[in-house]
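Derivation of every value follows stated rules applied to the coordinates shown; laboratory data play no part. Given the structure is predicted, the values throughout are model-derived calculations rather than measurements. Cβ atoms are built from the backbone, for glycine too; each structure is taken alone.
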Structure I
């Protein structure tokens, strides 16, 4: 589980404290709390990890939710659970700070969690591998891509900047789109097939000041505060833990740097889960804004691109632009003619 320094404990009323202690005072529920400290889970995930029946796990999750220790987020036919954000959720985190993370049963739970996440990542990688060369075409089946690219360009602006990071670069389209504005760029993707397509596209377009690299969006091998603009374009709905990816992207921003996220608004197209390996059915303004703010960023602009009337089979695309609020001071610039975004 994540290591955290001890902080001032959450202050609760007598009734809250007794209710919280009563609820977590059961082995399965405490194990669930520890797992949820690692990220969001579904009932199916928890059942597989703990080796217990679905009704039993659902009962434990219901009690934890009623006590305010965790939150549930219905999404289509799935329900995601995570630690609560109010006082009782903070109380749960306080308890975990006093729990030995190397306890054998907890370590085994984490290993099974990692195995499940690995299997999901491999499933998504197989999807990308099978569709790498038609990915741009599939994107165009939703809101017209030309409209999305136009909105992306408008929100980022036309000023030159030093460094761009494109997470989940796919075919490398954003590296091409902004090639006239950045001095250097890096595209990261988990699919080797996608990277092959991106490299071919960049070579064809004559973009020599950008590179692509295989990497993990949750654990980027780039220095802190090394990019002026970071983009996450139609990636988060494939991820098991989108908020973690947002936080990792924020880590790479220089003071004053900007993070642009492009993804779907909430929808009920359940077939996308099986047909296209979508993990999440879009994101609301509030949900994404909360993740951005938790990552230490200010939300600057939100824009919805809705399909035209009569295009009921298409999805709304939402763009979120956030900025690192820190003041830009004495940042090294490799090209004095370029401004830090």
Structure II
């Protein structure tokens, strides 16, 4: 009697183990297939687009599975998990490797801050506190309602030591730029990433500053068309250029890669870690955060006229659903 029970349990255990390793193998093959589909059809295919957004989080499943498969000497399972783990690991490795800091030149670096303050955010004082804390030379704001724009500029009139503050606001797209330097509005390119364009008259010369907030990729074609138009303008801009904002896309998307052909990303050049910026709201259970930002969709780009000295994501959102991102850029030569 006991022999039959033992045999039955042993069979159940073997079947369970077989399904366990089969599941890990299918997961690994699925990730490999996803990576292949990135080449075609790419972001047009919704599953590919979604996984691109959460690509770093695949390691949460791959690393434990690879470890278990290695310990259990399941060679084929380990291989199917090792390939995507290696690919994803190498993709993001530069964000975790030590890098030499840019040596500050005689010029003081420009501090750029991009901050989606959120339509529904009523905590103007908290937003102002974060801005005062950072004192950026150029502040790019998205989802800035007229009421917050008026209240914020009032609270920040003494932001800079010399008492001068310049700002440009586009109520049509709820975007604004606050600056230490005089600003000249140039254009609002609504169909090209909802791009607010200004010229900042800095001590080292005029710099084109663009504040962008493309639509979400729903539908994908609309956002891709906006980014394509934005990139056309970038390619046609020979002078120094800084582009920042809420791009509504991660660094693994096709749209992002278009921008990356012409501009450098401050976080990838001088930041550390994944730098997730959204969503910033963190529900807590007994004071322990149970939700954390899971993607980075806020970026600061710059032309080759600059180099990045530092880049970071703030830990405080000031009531917004985005974390602000900050970069310090060293000005090289503006004659290119």
Requested in this report: Could you figure out which one of I, II the value 5.0 for distance in nm of label points 7 Å out along Cα→Cβ at positions 18 and 122 was computed from?
Outcome: I
Report summary line: If you rank structures I, II by distance in nm of label points 7 Å out along Cα→Cβ at positions 90 and 178, the highest one is II
Query - Ranking I, II by distance in nm of label points 7 Å out along Cα→Cβ at positions 298 and 322, the structure that comes out highest - result: I
Query - Value 17, calculated as relative contact order in percent (Cα under 8 Å, 6 or more apart), assigned to which of I, II - result: II
Query - P(r) over Cα pairs in 20 Å bins from 0, in percent from the coordinates reads 28, 55, 17, 0; which among I, II - result: I
